[in-house]
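What follows is a set of structures to go through.
Bear in mind these aren't lab numbers, they're just calculated from the coordinates by the rules spelled out. Remember, predicted model here, so these are calculated numbers, not experimental data.
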Structure P
Amino acid sequence: MTPETPQSLLEAVRYFTDPKVCFETMLGVKYPDGNIACPKCGGAVGVVRSRSLLQCKAKGCRKQFSVKVGTIFEDSPLGLDKWFVAVWCIANAKNGISSHELGRALDVTQKTAWFMLHRVRLAMKTPAFRKLAGEVESDETFIGGKARNMHKHKREKKIRGRGASGKTIVQGLLERDGEARMQIVKATDDITLQKTVRENVEFGAVLYTDALPSYAVLGMNYWHYAVDHLTKYVTGRVHTNGLENFWSLLKRTLKGTYVAVAPFHLERYLDEQTFRFNQRRTGDGARFRRVLSAVVGKRLTYRVLTATDDAGFMGIK
């Protein structure tokens, strides 16, 4: 990170006011080695700094293109000055930032801000390159409408047992003093939950769960310890309080900031909250740079984003 890199929102707004600074910043992020290839013919590319553009040098091509091409910013009419401030706000807002609030801050419509939020969330998706090790917690939560907000006849029809009917199930894994991973699952049966654990946790690790029978067989591959929440929540180091803390942050964000979430989009909200949680020990400037470095090679169009919006929205419990 260079010394002039902004470390606060005020510094970021001032720093990225100059379009030339935005262009040079994006150029460094997208082409850190300085080797730029034409997206059309693969030929060598020159930088036209007077116009903040890139141009292919090949005689049969000579294509000019923006530094936004090949990133989440592609085809956006908004300048990088607004995009960079949006990335900063989304990466560093602990409980998220609503599309209405972001729209007012950037002087864009709510619809535009909503689209920007989802594109930045795509960059915040953290790829898994290794298996979790050491001490790992596993737990599940249900995302859906509150029973008390339903009409009586709907509540009697939908709510059974734990009230999970019609809700989305999220399974979480947390490496103590390490990273968290979230995954939407279809059920809490043994096959589903054990598969997620085996795919993400190193054999031989210490695994902490609640007393759900679905986890019982995992004692064959892990040092498995369970705590029965009907009687207690902590027995020495055996607890899932780390994930309970994450669920609290997640639901505070979904309920307090976003209010309602379409099931089709829930995964991106999980990516957003997981990124911020995993980067909780870094500064605002470092989080911003981490997101910015991940915008390359990713694309989300409005057609894809709204393809299944008719799935309906759900309130958050």
Structure Q
Amino acid sequence: MTDTGAPAPLRCLCITGPTACGKTELALAVAREMPVEIVSMDSAMVYRGMDIGTAKPSPEIRRAVPHHLIDILEPTEAYSAGRFARDAAAAIAGVLERGRLPLVVGGTLLYLRALREGLAPLPRANRTVRAALDAEAREHGWPALHRRLAAVDPEAAARIAPTDPQRIQRALEVYELTGTPLTELQRQTSRRAAPVLVETVAVLPPDRAVLAERIERRFDAMLNEGLVREVERLRARGNLTPSMPSVRAVGYRQLWDYLGGVCTLPEARERAIAATRQLAKRQLTWLKSEPAAQVLQAFSLEAEQKLVRHAAARRRDWTGI
């Protein structure tokens, strides 16, 4: 074959699925069998000081298996899908150079899209438009703005919860600035060769009841491990507000409200569990349309064995080792 001089495309294996479906455990099972490095695809694990509520791998695990894109920001900062795509591509390139298998692991599916396809060119945030939307939300509530979004961009409204003001605001802002629905602009994303060729493994629960039970047990375990104290430390910083992406993370925003006297701890617990289940539902809906994903059943030894075999074959193909 003639050498065109073009660099070989970056490749990675992505383990994704709804929250609490055992993605990290499966990735570590692969790591026990072969040299891998894990690239976190989680929008909350990027923040330092947010460990328990994000189910962040322990320092011992991270010493044994190299991890990337964890603890790279202060909670005062914002992170974007575009920045993730750049950071992840750089990390993947380094992993391949070291002869190891890059495993991208997490459930932030917008990040997966950005890594694989790039993002549609969208207008920058506009203070005037946002101020007007905020004023409308104060008067009528975010569910009312969600209904307005459903009228102009029903696909975006189906993906975005009525209780997600950040995404509702952004989708309406894009429409008001461009006159084109956000969903349509995303379809216009350039289809040039992706900077990273991503092979996706979707880990799905046998049924939603099993996942719902695991979500509840996991959140209770987080409470027992000291999640309330973790959120207390974040509040004590004095430079965080409920509008920041870090504080809006599921589990954190409900306990933030509890510590602010908005609700009781049992109420915060119920709200956090409900919000996590809603997040899992949205992730499952997204994964139904995920192209060419290999599906594994969560919580099964067979899934672990299949994944290890698959990962070993991909490491041989991509690194020659």
Structure R
Amino acid sequence: MAGEFTLIELSKIETSTLRKSVIDTLLMEAQPMQQIPWETIGALATTVVRMGTLPSVGFRKINEGYASGTGSVEQKVENIALMGGYFDTDKAIARARNTIASARAITQVMQTKAIAYKFNDKFVNGDPEVDPEEFKGIKKRVDDLNSEGYTGQYIDNAGTAGDGILLSSAESLNFLNKLDQLIYSIKGHNPNDLYMNDTMLLAIRALLRKEKLLDTTKDFFDRAVDMYGGARLLDIGCTADQSTEIITQTETLEDAAGAESTSIYAVKYGMGELFWGIQEYPLEVTDKGELEDKPIYRTELDWPLGLANADPYCLARLYAIIPNNST
């Protein structure tokens, strides 16, 4: 499929039972995939044009011309990472009649969940400078924006060191003001998603409920999702080990002498203009059957993908947040 689409749109029209089951598991376990628009680029890299300084404009007198003004643009190269895996099941296990469910189906679900958790992790923490085989995540992208001078996308919560956002009215108000600043820093002042960890989500939910500011919506699977300021509040979850937080509670970016802190990332999606996904070709799921060299049934998932951002105001980070005093 060429052009722009999300996995939700693809799931609705997918005719392959095997591929649809994989897509739906990815959507279930990787919240960003419910929002990301994907562009098929047919290559291992693409050049993104980012607008810089806008051209000057002005007024003119009768019979005179306008002053010439030129803007500036910059080009960024976004690379594809080769992501995928094998779903392998021993033939003896697959053919056993005393199993409750299909062994191959269980293997597929487990492996697809692992891929979803890996995507979630790299969506935030991917850094090709550390591992050239992975794509660049939002944490590194915001760091880069800050280094390039877009300091408004890098917001310090600036509360009292060691005090959580639920400790007092003053701490709560400070946090809400900074959260509004995070939202306002995004293009159009309306990010799609705010990503955080579970401790942060529960603290925000408690605060917004207390202030009667909490809203809710439903996701693709009819699950309730918290909202604030028009943005979804999402726990990005853990890595495949189910214990290591993707957005940690032990960040080093914190106030002097502060307790362990965390961050919230704001994202706004839009293909070609804001933040979107790129792929060499769409997700492929292939049943390879039984391998020739051993009695193993194999299914292959192959998806060369990456991320791209063209507008510096589609991403932002609010850091040095202490959700509560028990951290």
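The table below gives the values:
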{"read-out": "Origin of the derived value 32, 24, 14 (semi-axes √(5λ) of the Cα gyration tensor in Å, for residues 178-305 alone; candidates P, Q, R)", "value": "Q"}
{"read-out": "Origin of the derived value 81, 61, 36 (Cα extents along the principal axes in Å; candidates P, Q, R)", "value": "R"}
{"read-out": "Computed -8500 for helix-only ellipticity at 222 nm (-39500 (n - 2.57) for each DSSP H run of 4 or more, over all residues; to 500) - originating structure among P, Q, R", "value": "R"}
